[in-house]
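S.K.: Structures for review follow.
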Structure I
Amino acid sequence: MATRKRRGRPAHEDVLTPTEWRVVHAVQHGMTNREIAARRGISADAVKFHVANVYAKLGVTSRKSLRQWFRAPRGSALNAQERTATSTTTIGRITQLSRTVKDIGAAEAWYRDVLRLPHLYTVGPLAFFDCAGTRLMLTQYGEPAAAESIVYFSVDDIVKSRDDLTARGIEFINAPHMIHRQPDGTEEWLVMFKDPEGRPLGLISQVRPAKA
């Protein structure tokens with residue numbers, strides 16, 4: 001008797017599909033369904049569909065709980081990274097500063113052509129520049145704030161650092177989530193936490209893929 005082939009897409013080897021991982025990381029970054037749809041070039045209903053599927057697969061019931069859920073994608077460099085054995089987390093140099101702008105196109109041109117800062121890349125409403133080793137991120141989100149500063153610290157192991165700081169009483173806003181994959185496969189992971197006044201700070205880790 002011939003075996004009947006199953007219809008539809010084959011089961012994915014990871015807990016989430018690549019598209020669902022991208023949606024989860026966008027949610028954990030604080031983006032709305034509409035913002036995710038605009039970034040991904042899909043409809044808001046499609047994003048809503050993916051979020052519903054994620055809820056069902058992970059057993060979470062709210063966006064708040066999804067922002068705190070953590071697991072690295074099976075094929076990611078972070079998943080393959082060996083956990084460090086040091087007893088304490090060492091905070092590194094400041095790796096990124098963030099400023100809001102009204103018009104990302106005009107701001108990108110000014111920082112690049114007038115200030116002549118090296119332009120790294122632009123993704124949607126985000127433009128990145130190099131400031132002698134510290135990265136400046138310009139973000140177009142409505143009207144720019146009158147006064148603001150978000151500091152991102154560099155760490156080697158974002159998972160262990162999150163766990164160490166949690167044990168010290170630090171309140172994290174979200175779970176570690178991938179924000180960018182460079183052409184060479186290097187992944188950038190981010191997690192946000194609060195200072196004593198409730199203002200956001202961040203940890204960023206660059207994870208390079210394991211050599212074959």
Structure II
Amino acid sequence: MTKTRRGLLIILSSPSGAGKSTLSRMLLDWDPSLRFSVSATTRDAREGEQDGREYYFKSREEFQELVDNGGMLEHAEVFGNMYGSPKEPVEQAVSKGTDVVFDVDWQGGQQIRASSMADDVVSIFILPPSIIELERRLNTRGQDSAEVVANRMSKSKDEISHWDEYKYLIVNDNLQQSFEALKSILVAERTKQSRRNDLAGLVDKLNAEFEELS
């Protein structure tokens with residue numbers, strides 16, 4: 001089958017609790033052809049984790065070598081461990097027409113948009129309808145202590161301040177409506193003329209059919 005287009009890098013960012021991870025999972029369930037970007041990390045694998053599934057597990061030396069050689073689309077150090085998105089598997093997927101989803105913060109989004117794959121990026125920022133609602137969601141999901149929730153809330157203002165760096169904005173006041181908006185963005189980006197490499201041949205074929213009819 002002829003490949004009709006190059007894949008997309010779909011960046012989803014938001015403050016914690018705004019719905020980014022939930023919408024990412026819904027998008028992957030809706031279209032199984034989508035691929036979620038697997039990060040590399042220098043932390044040790046936990047019980048049940050497999051290399052290449054949850055993470056690509058690297059030594060610090062291996063990770064730094066990838067960074068030095070331009071092999072990471074984005075990377076950061078978190079609590080003493082390095083995390084990042086290896087470029088090679090993403091390039092392979094995109095070249096085959098597969099869309100890759102990234103669940104990253106604004107810093108990761110900046111790095112990907114500044115990378116050699118910037119032309120493939122579709123950046124989407126998820127906003128909460130209010131700060132009160134953001135805090136309520138963090139508290140009601142029951143995953144974090146009060147201290148962790150307070151820390152996430154303190155970081156949310158900085159996260160939200162980068163909203164205007166993104167091409168698309170979704171205010172997640174209704175999860176299903178936000179999901180419909182997300183799907184619409186993906187469908188529109190997939191059908192852009194600039195992304196289709198089969199259109200010139202198709203139009204030539206249509207014109208040839210006109211000639212046959214005349």
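S.K.: Comparing I, II, where is distance in nm of label points 7 Å out along Cα→Cβ at positions 60 and 196 highest? Mind showing how you got there, number by number?
M.R.: Working: I: 3.1; II: 5.1.
Ranking I, II on distance in nm of label points 7 Å out along Cα→Cβ at positions 60 and 196, first place is II.
S.K.: Quick check on the output: -13500 is helix-only ellipticity at 222 nm (-39500 (n - 2.57) for each DSSP H run of 4 or more, over all residues; to 500), derived from one of I, II. Which one produced it?
M.R.: On the way: I: -8000; II: -13500.
Going label by label, the one that fits is II.
S.K.: Next question. If mean count of other Cβ atoms within 10 Å over residues 164-171 is calculated from each of I, II, which structure is the one that comes out at 15.4? List each step's numbers first, then the result.
M.R.: Details: I: 11.9; II: 15.4.
The structure behind it is II.
S.K.: If you rank structures I, II by distance in nm of label points 7 Å out along Cα→Cβ at positions 84 and 108, which sits at the top with the largest value? Show your work: numbers first, answer last.
M.R.: Values: I: 3.4; II: 1.4.
Biggest value here belongs to I.
S.K.: Identify the structure, out of I, II, from whose coordinates FRET efficiency 1/(1 + (r/R0)^6) of positions 36 and 156 (r between Cβ atoms, R0 = 30 Å, to 0.05) was calculated to give 0.80. Spell out each step's value before the answer.
M.R.: Values: I: 0.50; II: 0.80.
It must be structure II, since only it matches.
S.K.: For the read-out FRET efficiency 1/(1 + (r/R0)^6) of positions 20 and 172 (r between Cβ atoms, R0 = 25 Å, to 0.05), a value of 0.70 was computed from one structure; give its label from I, II.
M.R.: Numbers: I: 0.70; II: 1.00.
Going label by label, the one that fits is I.
S.K.: In addition: Of structures I, II, which gives 19 when relative contact order in percent (Cα under 8 Å, 6 or more apart) is computed from the coordinates?
M.R.: Values: I: 19; II: 31.
The read-out was computed on structure I.
S.K.: With FRET efficiency 1/(1 + (r/R0)^6) of positions 68 and 204 (r between Cβ atoms, R0 = 30 Å, to 0.05) derived from the coordinates and found to be 0.95, which of I, II does the value describe? Walk me through the intermediate numbers first.
M.R.: Working: I: 0.95; II: 0.05.
Only one of I, II returns 0.95 for FRET efficiency 1/(1 + (r/R0)^6) of positions 68 and 204 (r between Cβ atoms, R0 = 30 Å, to 0.05), namely I.
S.K.: If you work out FRET efficiency 1/(1 + (r/R0)^6) of positions 76 and 116 (r between Cβ atoms, R0 = 30 Å, to 0.05) for I, II, which one comes out largest? Write out the running numbers ahead of the final one.
M.R.: Details: I: 0.25; II: 0.95.
Between I, II, the highest calculated value is found for II.
Each reported figure results from applying straightforward, stated rules to the coordinates on display, with no laboratory input. Note that the structure is predicted; figures quoted are calculated from it, not measured. Cβ atoms are built from the backbone, for glycine too; each structure is taken alone.
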